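A.B. asks: Please find the structures below.
FYI, it's all coordinate maths here, none of it is from the lab. Computed from a predicted model, the values in this text were never measured in an experiment. Cβ atoms are built from the backbone, for glycine too; each structure is taken alone.
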Structure 1
């Protein structure tokens, strides 16, 4: 499934966005994408050596980067050399998508028509935005809001008092009461007098057979998408920040927090109140003990615990 939630108000050529840079190939920008997803006529960004492998293979026509990192980009990719990549990216996104830095209320919300949703059951006071699609045999609880262009699959159980926006949701998904799905994440560039808000143009993708318990918050992606893989179970009050990717068959206990752009493999178990720092790679079949603080990548098949999280053998040795 695919859907667009944010649209450019007008077209821009690359020279109109970066007025102080020498532009050789002055193309019309199609979209802004991460290095690995960008295609021809897309703008991308490269701000950390951690993403070198993606930079080498990017297909983007232009990339915002630094003088130290530009050598890793393909020759065909035009360099936009800057001092602060994320600052310039935020400014570019603000020009291209001027409404993506604020979550404006969806003023198209209406009571759902049973004619439009023949095989869906609704509780009291449900509101639905324009172009929402809901699969047959789904149930939507009272006081839930589903904003424009959102898609839900078949046989979904959506509880009461949820807000769902900017999201694509698969089949047989269960979302319990009070979840907030698809809102803008926490992102800004600190300035002396006023912080520059970082626009979020991504979405949330929840795959088939996922269950998410009460009071969870899942932010949409900033430039990439936030993803929850198939058959993953998430306990109460979990926070998942922008661009986080959680694999299939994971089990995540209550009050776990994921910082932005963390990537979690398949079959991962995480105990309650653990914290995962941003931009980390957690491998497959990993087990993370409750209350742990993960600040480094974890390879496949590891069991870790503590703060900072170490292998269970090291943890037990230190805590005899």
Structure 2
């Protein structure tokens, strides 16, 4: 009985992980797909900010389509599922696509903030992120994300051990002993997490100050100005909620990663860090399901578009 208890606990933990991942996959697939369809079907929502939110939704779909199903498989199998060229390609692509998703999301958040800054602070100037230029900005987010994460295609590989296959990483074997994966991880965290969110904090502070101090010019235009301010305020709330959600879901994991590389070693990891690391990792996974929920909660346009979409589906 005592010998069976550890095995039972492991199975229970795997089942809980499986349930959590399946829930994330379903919510992410349905939510992000509906978000993209709503923007595509609604003429009035075809604006740069909604295109950028859709870009985030597409990047979030990389998790439930590629990474999380493989994670579920590895919970119950000790060996990599596929062998040969297909298995090798999947091994290289998994972490590559997962990290692309995060970088594209962060770049999209910065562009969304720039769009809101222009709408609130410089409403009379031609927008930098116009409808014509928005596709080029979106394409640039993917090109940059693929370029900075291309290392994953080289140091991840499928290795055959006695009785099983494993997807392993070998940074030093590919880039040499003088190169450090810890330094690469630090650079990625600083450039694509801490610096962007410091910038976002400054820009949103400027936007909020402008909203509080703007003066409505003239009695005849007061109603129009109030309506514009109300629309900007509603969109701003949604944008800030998306940014805060991303920070709250990714910041704990980034802190754990940096502490693991630069503070702790195999013998000095504090008690309970393994469980904390597990929680922060699943917060990162859950982020791909949170963004569409935030959009539908904070935006009446998205809710109305979803209702129309559900009504059309029900009629079919």
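A.B. asks: Quick check: -2500 is what I get for helix-only ellipticity at 222 nm (-39500 (n - 2.57) for each DSSP H run of 4 or more, over all residues; to 500), calculated from one of 1, 2. Which structure matches? Walk me through the numbers before you get to the answer.
C.D. replies: Values: 1: -2500; 2: -25500.
Derived from 1, not from the others.
A.B. asks: Then there is this: I have 3.9 for distance in nm of label points 7 Å out along Cα→Cβ at positions 179 and 275, calculated from one of the structures 1, 2. Which structure is it? Show your work: numbers first, answer last.
C.D. replies: On the way: 1: 2.5; 2: 3.9.
Source structure: 2.
A.B. asks: Going by relative contact order in percent (Cα under 8 Å, 6 or more apart), which of structures 1, 2 comes out largest?
C.D. replies: 2
A.B. asks: Comparing mean count of other Cβ atoms within 10 Å over residues 187-194 across 1, 2, which structure shows the greatest value?
C.D. replies: Greatest value across 1, 2: structure 2.
A.B. asks: From which structure (1, 2) was mean count of other Cβ atoms within 10 Å over residues 51-58 calculated, if the value obtained is 15.8? Don't skip to the answer; put the middle values down first.
C.D. replies: Details: 1: 15.8; 2: 23.4.
Checking each candidate, the match is 1.
A.B. asks: Using the calculated result 6, 25, 29, 25, 13, 2, 0 for P(r) over Cα pairs in 10 Å bins from 0, in percent, pick out the matching structure from 1, 2. Don't skip to the answer; put the middle values down first.
C.D. replies: Numbers: 1: 6, 25, 29, 25, 13, 2, 0; 2: 5, 21, 31, 23, 13, 5, 2, 0, 0.
Going through each structure in turn, the value belongs to 1.
A.B. asks: Now for a different question. If distance in nm of label points 7 Å out along Cα→Cβ at positions 131 and 171 is calculated from each of 1, 2, which structure is the one that comes out at 4.6? Display every interim value, and only then the final one.
C.D. replies: On the way: 1: 2.5; 2: 4.6.
Derived from 2, not from the others.
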